[in-house]
Structure P
Amino acid sequence: MRRFLIVIVLLALGAGAWLGWRQYSYVAQPFKGFAGTGQFVEIPPKSGPAAIGRLLVEAGVVHDSWTWRIGLWQTGSAGKLKAGEYRFDRELTVGDVIRKVARGEVYLRPITFPEGLSIRQMAHVFEDKGFGPAASFVEAARDVSLVAAIDPAAQDLEGYLFPDTYPLPRKATARDLVRKMVARFDAVFTPSMRDAATAAGMSTREAVTLASLVEKETARADERSRVAAVYLNRLEIRMALQCDPTVIFALDRVNRYHGNLTHADLSFDSPYNTYRYPGLPPGPIASPGRASLDAVLRPMPVRDLYFVSRNDGSHAFAETLDEHNRNVKKYQVDYFKAQRAQDPAVHAAATAPRKPAKRH
């Protein structure tokens, strides 16, 4: 009988040792128990280590609950696990899984908005990148309560959705994104910058509106403060801004802009048309970046009133109309005349019904 009991004990010890060895082998062994190329696991806030382990085991990310417990003991990370949605796309050891969750490497998808986009254009980016319908972005961008403290006159968030790259959770909504974009604007357009705008005689809305014009007129870092100076100089002497992008914005709001700005378009009746209405337009026409905001607050100390494209991304500036007309002749009339002489296709394009270079 004693021998029998000894055998039983030895077998039990052996089985326990084998089970223990097998369990520890699972800890060191990469595991993938889910089908397909990826598995998402949502860890709710305030979830404890045991609840998190159950979610990961059920999802096929961790082999079993004992492996999870041993992994937590080995890593000492039970109190460091973070909530959020995680994506697992390959075999991982339980230690790798725990470290991923402890670091908070939640699944995020980036969406990028370049400088100078309007709400309508941003909405198309939002939809094209698969985050949701464009209409939901446009609707979210009507929440003027987000900027009420800095712009009580705002009718929408045009100009206040800061252009940047935003990493978003998979289930993020348009409202989530819009709130992040406004918060980013608040961080960039600091109180000291708002004070500088006030000192220059501009409200936040006026400063952002002017910055949006600068953003649309030039992408060159060395020109922004000079373009800002041109518009500020014109405002000072009550000279029409005659900014083409404001007309394009006005037309696009009613789906009447098709890629070319014509002479007839310049008479389009809209308060945003700075050919027809003096001063700044009613509000921003796009979202300016930091450099354009800075340019408005630190304009170049020049007396320029005019600029015209050199057809290479840069502009020729002038103080007088005579000088400006010479620039127009050189960079527009003579330039395109030479192009037409060299290439008949350019001649055909040049004779299309469009507005020629700015002559204001």
Structure Q
Amino acid sequence: MNVHVINPLTDNRWDDLVARHPRASPFHQRGWLEALAHAYGYEALTLTSTPPGRPLEDGFVFCRVASWITGTRLVSLPFADHCDPLLSDSGDSAGFMGWLRAECDRKRWRYVEFRPLFSDPVSGSGVRPSLSYCFHELDLAPSLEQIFRGFHKDSIQRRIRRAEKEKFSYEVGGSADLVEDFYRLVLLTRRRQKLPPQPRSWFTHLVACMGDQLQIRMLRKDEAPVAAIMTLRHRSSVVYKYGCSDARFHHFGVMPLLFWRLIEESKAGGGGHIDFGRSDQDREGLITFKDKFGTTKKSLTYYRYTSPSRHVVGAAWSSHAMRQVFSVLPDAVLSTGGRLLYRHMG
């Protein structure tokens, strides 16, 4: 196979492939790649077997992440829950894998990471499993009544009904004010999780670049934001990407209500399924919460090819001590820490 490298941000053939390929997702869209470039400076590239001047028959998209902390590597794709190669035939992956192995060894990249939802790595390619997550998805084919009956009665159904009685105000959109209130809730949530928040610029660029393929749904009490979710869309697929909340309102059922609104509106808009995203294996509470919406669950495994001469380091905030530090930092310092760290994580 002759492998050609193109820039998906300047080659419109990439947009055409994403629009028609059955395994494309919001993470393949130009908007996601543009947001990564603007917020973190990541360079996007796509491998294809198609020569110049012809419509793309396949594409394997990556970002080059260069960091003095975590090394230089290719990731498909940074901060995406999953990203399958868009191939015309499953056998095509062998040619791409050969090119990636050779480039990784020649350029001494730390590793090449793949995040497939459906695809399996090529046997004998030197690719090894790295991280593993739980993945949840909800089928929207049944009626709303059937979907609601599939929810856990106490944890989800009753909490939705209770939240509806509280008469929270509800807003959907992507305005600057909505993004600002969303980010305030992100800071609260990440502090609670003892993790640094994503930089504010990531969300502002994501909203600007994704356009009407992104929505923020927010609940307010007396005009104050209490819970919000951010979703992405590609054709009939809706992806829940970020959620944040004020813990003082959890007992009212604010998050179940937001997901119910998402389900109602996605089904009314022709959505076929909702991707509830990945969950860390040790986040038992989050996994159980997603289970109770009647979702299907599967394992999501990431894979890496690592150059034999390189050593892979973990995330800087994975230790208990670092989590404790992040949990007590002032908001301004916490936000700065996230801004400085995230571009190295990818």
Structure R
Amino acid sequence: MTFLFRSLVPAAIFAGFLAGNPPVRAQDQSSGAKALGSVDGVAITETQARTAGTADLDALEMQKAKAKAEFARSEHQILESALSKLIEDKLLQAEAAKRGISKEELLDKELQQYNQDPTAEEIDIFYESNKDRINGTKEEAAVQIGKYLKQRKYAAAKESFLKQLEKDHKVVRLLEPLRFSADAVGRPSRGPASAPVTLVVFSDFQCPYCKKYSATITEASKKYGAKVRVVFRQFPLTKIHPDAMKASGAALCAADQNRFWEMHDLLFQDQNNLKTEALKERAKKLGLDLNAFDACLDSSQHAAQIHEDILAGASAGADGTPTTYINGRYLNGAQPLDALSEIIDEELKARH
């Protein structure tokens, strides 16, 4: 029903990854001394050309990393969809044969009661609950809402029926979840290193969705205790959040004094006040060594680490914030605790 709703989460602006200091790129594999041209007999080397084109080359590398991750994710989604369709067809055929009826008769018998038009009251309730995201008046949207509710009810009933058939016919799925390498040694974390589940969160201190999601992550930590480790990686979208890069730097400067999570909480508390002086006031509030903190922040000491995180996020398919990797499994956006818990529970079950 996407045609009814306005987008709630702004699309990430890719160029924002490149604002501020450019990302750290992999070391050039060539010697770099090769001459690409000359003026008055003085050579212009490949190293010089690469230095002059640093920003564009970094953008290209980021694009390549992102495209590779998107390909992997799309490929896996296609395989998952194809596998599910094959399993569904075989299940329905097997159950229909067991009952001595056709597949069409089986579906009609089991699901016809759920293939009914919704009542006017159901349409009213749905509209009132979602009107802030629906374009047009209730009268204008009523037909589309009706179709959507009918399809949703039928799809839910069919899914429930198929799940029961999977149990009855002993279905086994062997396709592993797609996993990306997103963890990193030395990044701020909480929870034991031995935890069976690791959540790697790519976040932006000026992103309002990240602020909301930080509370969800805290809930998950409380719910699962020592079973979950949380790793925080920087992903400032500086094109749309101009103070995010400096805020990331402040968090990492605080981490140098073992106070990352306290600074993390203070930064999210007031996202409208992330200028340099305000960041230094937070450091003062935390009782940090202000000379060390100020020198760290003013020199952009952690710029390389921040940009390494940005490139790592792009390589794992992150294109907005927040993005979470649960034992490497991609979860996009500020998802509710239930969505997070569903994957965590699957990972815990798989490790028993």
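Readers should treat all values here as calculations from the given coordinates under stated rules, not as data from a laboratory. Every value quoted in this text rests on a predicted model; they were computed, and no experiment measured them. Cβ atoms are built from the backbone, for glycine too; each structure is taken alone.
Numbers for the structure displayed
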| read-out | value |
| --- | --- |
| Ranking P, Q, R by Rg/Rh (Cα atoms, Kirkwood Rh), for residues 134-181 alone, the structure that comes out highest | R |
| Structures P, Q, R, by Kirkwood radius over Cα pairs in Å: label with the highest value | P |
| Structures P, Q, R, by Kirkwood radius over Cα pairs in Å, for residues 86-173 alone: label with the highest value | Q |
| Computed -14000 for helix-only ellipticity at 222 nm (-39500 (n - 2.57) for each DSSP H run of 4 or more, over all residues; to 500) - originating structure among P, Q, R | P |
| Value 0.35, calculated as FRET efficiency 1/(1 + (r/R0)^6) of positions 38 and 302 (r between Cβ atoms, R0 = 35 Å, to 0.05), assigned to which of P, Q, R | R |
